[in-house]
Structure formats: structure tokens, C-alpha cells
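Below you'll find the structures, each written out as C-alpha cells.
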Structure I
Amino acid sequence: MFKFLKKEHYLASIASGNIMDITLVPDEVFSKKILGAGFAVMPTDGNFFSPATGTVSEVSKTLHAYCITSDDGLEILVHIGLDTVKLGGKFFTPKVKTGDRIQKGAPLVIADINGIKESGYNPISMVVVTNSDKLSSCNPVETTSTKPGDKAFIYKI
């Protein structure tokens, strides 16, 4: 008897930089996976891209966080920086709005990384699958250097 394997999918890197295991993020909400499984990127520039194809379900009023519902049903949070909600939208130029269709690798937001750092905030950026309990398996890709579109997080539904 054959056992059918579920198709493997992936989330793409959201930026150029260094991928980190989400458990290393210096914020317990992310490192303890309270919001769900995912990965982090320490960006080397301010261009951020969609990790998946789907619909932009929310753009935060402070422009630092973006929710995407992927075509395969994942609820994905892209969060730029730690505590950057306190910037009130300063340093963020969104490229999407709530309700937009977006393709994996399409521009999501441009952030002034130097401005964020000079304001005292950590620019590490997280991608979290907030409904990761629906995944049969998930693993971040074992690499350090990344660029937009690279495989960053492999999962099965």
C-alpha cells in the first residue's frame, strides 16, 4: 500500500541579509513561537518582499507589519524590526494595501534601515505563520546568507 506524501511548499526570504532561527530573536513573543513558527532575517538593505503568493489581509496603521493569507491557507505575519510600532510609520513606505493580491517575491515595503537603527531599534525582521498548527511539518532552511526569493522556510500542510 502506498502512502501519499503531502506536497512540500516554501516561504521565500523577504530581504537580503542573514537568516536566523526565530528562536534567536531577542523578543520572547517571537523566540518562544507564541505567534507561531517562522524565521527571521537581519536585513542588509530596506527592500522587503512577499514570502508567498496570496492576498494582503492587513497592513498595520504603523506600516511595520503586514499580514498575508497565502493561496494555500497560511496566515503569515511579516514584521519589520523590533518595537518599530513605536515609530508610528516613520521610515516605512508600503508598496501594498489591504486587499491587494501579491505574488511571492513582489515588493511589500521599503524601510529606511539606517533610520530605524539610528532611532534605536533593531531592524531584525520576522516571518511568522500564525496558524502553523495546521502544518504537518515545517523547518527553516539551514543557511545564513539569503536574498529575496530564496527558500527560507519549508513546510507541508
Structure II
Amino acid sequence: MLLRPDSRGQITLASRDPKQAPRIKQNFLAREKDWATLRAAVKLAREIGRQSALAPFVAAETGPGPDRRSDSEVDAYIRATAITVHHPLGTCKMGSDRDPDAVVDAECKVRGVEGLRIVDASVMPDLVGGNINAPVIMIAEKAADLIRGREPLAPVNV
């Protein structure tokens, strides 16, 4: 599983019609770093599978197969079997005024658009190493406090 891919996708408008679905290109495995990470994962899984402690439980390697060793053979296996387990996010990145890719500020306000905030996973600047449910709830709670004008909670040292 590739928790923090280097590849980035994009969403573009398909037309001026707001009812028409946008074009979404997730761009999976577009960067060599992602391929190298997955190849290393296959290598590590093979090494773990060869450990003597696992011998009673491993009859044979089923994928990519013991005869598939080259990068191109491993890549073909990855290409044929890879799936996603993440929730796409980050299409309206939150960031500082100096970040040209940042769409919203620290208060979830859309830059250049009066009275509009974005409060969902699209403001997350990068993937988290787990399910995005809790971070999205945190973003929503923080935005609710900002909209209501509530003071932030005092820091707690645990």
C-alpha cells in the first residue's frame, strides 16, 4: 500500500455548465518514486515470506511469482493488481498566502471569493496515513468554531 504517493492528480472543468461532471485524473503511479516504493514493498514481502518462522505457513509465492524478478516483471504485476485504499482529497489545498497552489486560507476561506469557505477533505494539503474520517471531523469542528466566532481552546499539556 502506498500511503503517501508522490504522484498528484488534477480536477478540471469539462465545460462552463456547472451541472456537467468535472474531469478527474487521479494520475496514479505517475512518478518513478511511487514505482520504486512499491517495488521495494514487493521485495520486502518476499524477504518476510522466506523467513524460517513462516515456513510452515508458506507453500509458495503466488504473486508476482518466484520466476518474476526484474523490475519490469514486478511492475507488470503491480500494474495488474494494484488498487487504491485511500480517499481522494486535497483538490482545494489549504496553505499560506505564499503557496501558489493553496486555494483556501487557515480559516477555510476561499482566496479571492467573498463569503465562501470550503470545509471538507479537499482542503487537506496531503494524505494522512489512515482513514480521513477523523481529520475531516476535526476540520469541520474547527471551521464551525471559526464561523461562530468562538475562541480556540487553550492548549493542554498531557
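Bear in mind that the values in this text are calculations on the coordinates, not laboratory data. Since the structure is predicted, the reported quantities are computational estimates derived from the model, not experimental observations. Cβ atoms are built from the backbone, for glycine too; each structure is taken alone.
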Working back from 8.2 (mean count of other Cβ atoms within 10 Å over residues 12-19, computed), options I, II, answer is structure II
Work out mean count of other Cβ atoms within 10 Å over residues 52-59 for each of structures I, II, then name the structure with the largest result. I
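For relative contact order in percent (Cα under 8 Å, 6 or more apart), which of the structures I, II scores highest?
Evaluating relative contact order in percent (Cα under 8 Å, 6 or more apart) on every structure, the highest lands on I.
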Label whose coordinates, when distance in nm of label points 7 Å out along Cα→Cβ at positions 36 and 140 is calculated, return 1.7 (choices I, II): I
Given -9500 for helix-only ellipticity at 222 nm (-39500 (n - 2.57) for each DSSP H run of 4 or more, over all residues; to 500), calculated: source structure among I, II: II
Comparing I, II on Rg/Rh (Cα atoms, Kirkwood Rh), the highest sits with II
